[in-house]
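What follows is a group of structures, each given as structure tokens.
Nothing in this text is a laboratory measurement; each read-out follows from the coordinates by a stated rule. These numbers come from a predicted model, not from an experiment. Cβ atoms are built from the backbone, for glycine too; each structure is taken alone.
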Structure P
């Protein structure tokens with residue numbers, strides 16, 4: 001009888017361990033992986049660093065995944081990478097968009113749809129990836145124009161606008177909602193040629209489908225008639241203590257907003273200063289392993305060649321400029337790549353990073 005009970009205990013422990021995979025914590029982390037895209041190829045690129053300062057691209061800075069194999073528009077932009085704290089899997093999301101599709105021969109028109117109607121860089125969806133090892137990925141393509149739920153948007157005559165007329169779905173990023181125990185995906189949207197603003201959805205555990213309708217999250221201020229005064233793009237959310245820190249880009253200017261609730265409302269501190277007068281976009285915050293220090297990374301899209309700008313903070317009140325990749329006196333260095341755009345960083349374990357390095361050295 002005791003032997004049977006012992007075997008039943010082992011079986012139950014085995015089932016429990018399968019149901020709840022062991023998720024690494026920061027104590028297990030040893031390095032970093034960065035994803036980014038390049039205008040030259042519109043593919044997914046990946047680099048790594050052991051210390052968070054010196055970065056080396058995998059695959060000799062060629063795409064680790066070609067945009068024309070995973071995206072409806074045959075190109076991707078704005079990749080983001082995230083580790084799901086629920087199961088430890090890596091999730092990646094990116095804009096399904098090729099801004100040089102005509103140049104590269106993947107379409108005969110400048111844009112997928114009429115630019116006069118939908119404006120610059122119009123697209124309809126996102127590319128989602130999930131992996132347990134950063135090597136093998138499952139893919140899902142989300143088409144927001146196929147949604148039938150209300151958008152909450154109206155035209156100049158007050159008529160409802162449907163998702164069929166979404167003008168863009170850009171720059172997806174993620175955060176884990178501890179209360180709902182779900183990943184929240186937030187992204188930039190625009191309808192027709194209107195102003196850009198931020199929406200969010202919740203995702204299923206397999207990262208293959210939305211479990212909620214797209215909901216308004218954040219925008220630039222509105223005028224007395226309720227009309228958006230400017231465009232707001234590229235959201236990034238980091239929780240520190242009980243406060244959610246939202247970084248966005250308002251017409252090229254970085255904005256820092258805070259809330260005690262993940263879904264807002266957010267209050268913007270317009271005194272926030274990243275230390276330089278140049279315009280940036282694509283803010284992304286990542287933590288240095290074992291330190292109470294965070295890096296704010298942004299894309300200097302007006303610079304030729306394109307480069308990233310870095311600040312660091314310990315309190316999310318004061319941000320100390322570090323400079324641009326490879327500048328004199330800037331600790332951030334690249335060993336074998338350049339002209340990267342719209343990046344994101346995730347912490348990885350020593351085993352995960354060694355496996356990845358070995359794979360790409362084949």
Structure Q
């Protein structure tokens with residue numbers, strides 16, 4: 001395993017009006033995987049609200065959503081492409097394309113590196129964008145508009161696609177839709193660049209749960225979902241042949257007795273497959289869950305304060321030694337050491353500042 005990593009931090013650049021925003025939105029840090037120390041190296045512009053990031057599987061390029069509702073005078077957000085300097089991590093903006101919907105909030109790159117997939121939260125849709133040989137993006141080759149609503153009239157009046165995650169075998173894409181209380185499944189047609197509705201088409205979650213982010217277990221047989229509105233974390237058995245999910249169990253992410261307002265955000269399975277973590281915005285913590293190695297079911301170990309407000313996303317380094325939590329409104333990224341035996345987190349004393357950090361992505365330096 002590498003000792004040093006580069007970490008990319010996606011942020012919100014626009015906090016008030018379109019006329020008032022920071023020019024630079026993606027920050028580059030060096031992360032020492034022996035000590036947990038962070039060192040800021042550089043930053044890059046070219047995008048409004050480059051909140052969520054995805055790395056190309058070959059590591060040469062980085063992609064970012066432009067989480068806006070107006071691109072070139074049209075009602076859509078944007079997706080941006082950057083070239084990476086592998087030595088310094090410095091980014092060069094290549095181009096941007098329309099996300100064909102409003103408020104894009106998440107993207108991923110499928111395993112062959114030919115397509116980027118993005119989810120529009122505002123308008124509730126998903127799309128595929130081709131990646132050219134030079135890393136730049138072409139116009140969308142496919143676009144799917146979700147339809148429907150669910151039980152919460154304030155949050156679920158219509159579709160709100162919140163993420164899109166590719167399966168480990170690169171055959172399916174799963175899109176949790178907060179507004180529909182569904183995780184929709186698509187077959188990836190990489191020859192034509194299409195998202196084909198799967199059979200089964202996905203899985204229904206508990207009414208009002210509000211599914212948000214999704215991650216797979218290293219063994220490829222289980223998957224885990226975090227639900228934003230219901231503050232729950234669910235375990236699923238995954239049938240990789242059919243792209244089918246079967247619910248195993250669901251646990252609360254908040255401790256008993258907590259009565260404040262809180263909403264979950266991100267979820268990641270530990271590289272060992274022994275633990276899964278979720279972030280709580282309001283309780284301002286990371287929930288630690290143990291994964292039963294025989295059944296895939298989850299049980300809550302506890303919560304750890306993120307030492308900041310409203311932790312949005314977080315990252316676990318590839319060695320499984322550290323968890324880095326991005327506290328959005330307080331602008332601090334805090335490094336925790338992971339106990340390999342019980343999964344619990346302990347502060348290392350290392351942290352870094354970045355304005356409105358949303359997404360963290362690590363790659364070997």
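Here semi-axes √(5λ) of the Cα gyration tensor in Å, for residues 105-288 alone has been calculated and equals 27, 19, 15, so which of P, Q was it run on?
Source structure: Q.
To which of P, Q does the computed value 0.40 (FRET efficiency 1/(1 + (r/R0)^6) of positions 113 and 265 (r between Cβ atoms, R0 = 25 Å, to 0.05)) belong?
The structure behind it is Q.
When helix-only ellipticity at 222 nm (-39500 (n - 2.57) for each DSSP H run of 4 or more, over all residues; to 500) is calculated, the result is -3000; to which of the structures P, Q does this value belong?
Matching structure: P.
I have 16.5 for mean projected area of the Cα convex hull in nm², calculated from one of the structures P, Q. Which structure is it?
Q
Can you tell which of P, Q yields 16 when relative contact order in percent (Cα under 8 Å, 6 or more apart) is derived from it?
Numbers: P: 16; Q: 12.
Answer by label: P.
Suppose you compute distance in nm of label points 7 Å out along Cα→Cβ at positions 177 and 201 for every structure in P, Q: which one lands on 1.3?
P
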